[in-house]
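Undergrad: For reference, the structures are reproduced in the following blocks.
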Structure 1
Amino acid sequence: MRIGIDLGGTKIEIAALDRTGRELLRRRVATPQGDYAATIETLAGLVEVAERDIGQRATVGVGTPGSASPATGLIRNANSTCLNGHALQADLSARLGRPVRIANDANCFVVSEAADGAGAGAENVFGVILGTGVGGGVVVRKQLLVGANAVAGEWGHNPLPLPREADLPLPTCYCGRRGCIESYLSGPAMAAEHARLTGQTLTPDAIARAAEQGDAACEATLVRYEQRLARALAAVINLLDPDVIVLGGGVSQLERLYRNVPQWWGEAVFSDVIVTRLVRGRHGDASGVRGAAWLWPVEDTPPAAQ
């Protein structure tokens, strides 16, 4: 059995999967706000109760905001700031008395979708989160690519390729740089630009609905978004040449992206043919917790049971 935990800023979700990926249980509790020690205890308690209910020891994987520094093992860049500067993996492993694997939420998303989701069976999968932020992850031959600096797939903090007049001035990103992909392609970025240009305060979903009803300003906002997404993904295709790109997050629900973005990205892909598929994630909000569970390969047995 494998257990996955999705550690979010407001909620913690746990799921247990069998060897085939069938879900055995899933539960959700509130995240202790600003309390690292209480967070560790909550995580451990969820694992212990799940194992008691299933009657079996399990491997444990955790999806977390931010990532662990390869130099120190300490969490960095987490929007749940109480995690930053702490050795989450080591502390939870010590509390549970067994090894624990952790990965950031975007990596867990792509692991889930490559294992038994929209990217199942593909050799090279790039996963994208288009939500309040923009994250990414890479799975090659069913193995998560972490990288020497533990930042593989972090395309959201690359500059937007080939900025055009409509992309200027380069927006400032929360990371301190200007012109990051995230500062154009996150859901809040789309809404903020639309408000700046039109005076309308609308969510991405509302923008899409208005565009369907013939609102020219909303249509223009979506076309700008799709062209930027196409350029950003073209750079990924040129570098990684994935079989499939899987989208997750709130903005991924816009069906028109899957029709329109592949029509635009050909302008920047260095190939005479493009067979990369752009698809929506199969598991939706469950991909984070499922991907955390899949951080342990099927053939691995629970370390404490060996």
Structure 2
Amino acid sequence: MKYLKASLQLLLCFLIFQPINAQLTDLARLEYSFIPKSNSEDQYTRLKALLNYPIKLKNGDYIVVGAEYNRILLNLEDDYPFDTSTLDKIHVIDLNLGYTFKWNENWRFGAKFNPRIASTLTEHLTSDDFFMNGGIFFINDRTDDENLTRTYRLILGLTYNATVGLPFPLPFVSYYREINEKWSFNAGVPKSNLKYTINAKNSLQTFVTLDGYLAHLQDVSMVNGKNVDHISLSVAVGGFGYEYGFTKHLVLYLYSGYTFRLNNTLRDKNRNEVFKLDDVNAFYLRTGIKFKI
């Protein structure tokens, strides 16, 4: 149990500010996401595969190694004033490396390092295809404390994400609390939710989450008289979710909602906006199966 709990705490850290949202308390995950463009034949589809493996060291220390692959398909069927054939497939490949140790009786320290390739991969790799992310965290996990009537978990940290475009670390706070046997909530970024547990196998939730990516375009094209070097998607969405547990660790899930912020944009080398592919709010669907701690 102590091994699983410590591994869970570090895996929680991996989630923070990933460009594509995932619950990295998961050891493995297969996922499909879909956003159709409103009043258009265009659509965004994402296929994801994820694997994490925790390794126990001496003195209560742990290492987690893992990898994540996202294949993003942009089906651009509308008429655009430039060739869109080089934008149809985008690849995001992450390597997950993490380390955690017990700081004191109540707090555990964790650090993560996430080198990433995000690119169309139509040519050989260059330095522009690589991004670096990471963070440090302090975790107070009281979810197994039998002396508390309402258990909780608090994570405080600093994160750095090269795809955000800010040259300094950003603060992070995540707070999870059990209200009673049926209700719990999580307040944080990139996901906040309110969850209702129907029984041991079924649960419902309402959620607000952030999603998106930034990637390098290896085939540089000219749009509006400017070179286009990057493409980005940022989404804020709210909706409802359902989870079904085949076992305690194997879960099928479905999240559906509607975006209240959507921005799909072509950008230049300095990430300034050149051409907006889409900014109209739309339906959102994400479903998959996961094996979790």
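What follows is calculated from the coordinates using simple rules that are stated; it is not laboratory data. Just so it is clear, the structure is predicted and the values come from calculations on it, not from any experiment. Cβ atoms are built from the backbone, for glycine too; each structure is taken alone.
Undergrad: Figure out for me which of the structures 1, 2 the number 1.1 belongs to, where distance in nm of label points 7 Å out along Cα→Cβ at positions 45 and 77 was derived from the coordinates. Don't skip to the answer; put the middle values down first.
TA: On the way: 1: 3.2; 2: 1.1.
Derived from the structure labelled 2.
Undergrad: A value of 22 was derived for relative contact order in percent (Cα under 8 Å, 6 or more apart); which structure in 1, 2 was it taken from? Each step should come with its number before you reach the end.
TA: Numbers: 1: 22; 2: 16.
Of the structures listed, the value fits 1.
Undergrad: One of 1, 2 was used to compute helix-only ellipticity at 222 nm (-39500 (n - 2.57) for each DSSP H run of 4 or more, over all residues; to 500), and the answer was -1500. Which one was it?
TA: On the way: 1: -11000; 2: -1500.
This figure was derived from 2.
Undergrad: Here's something else I'd like to know. Given a computed value of 18.2 for mean count of other Cβ atoms within 10 Å over residues 53-60, which structure among 1, 2 does it belong to? Before the final figure, lay out the partial values.
TA: Working: 1: 18.2; 2: 11.4.
Of the structures listed, the value fits 1.
Undergrad: A value of 26.2 was derived for mean count of other Cβ atoms within 10 Å over residues 125-132; which structure in 1, 2 was it taken from?
TA: Values: 1: 26.2; 2: 13.8.
Of the structures listed, the value fits 1.
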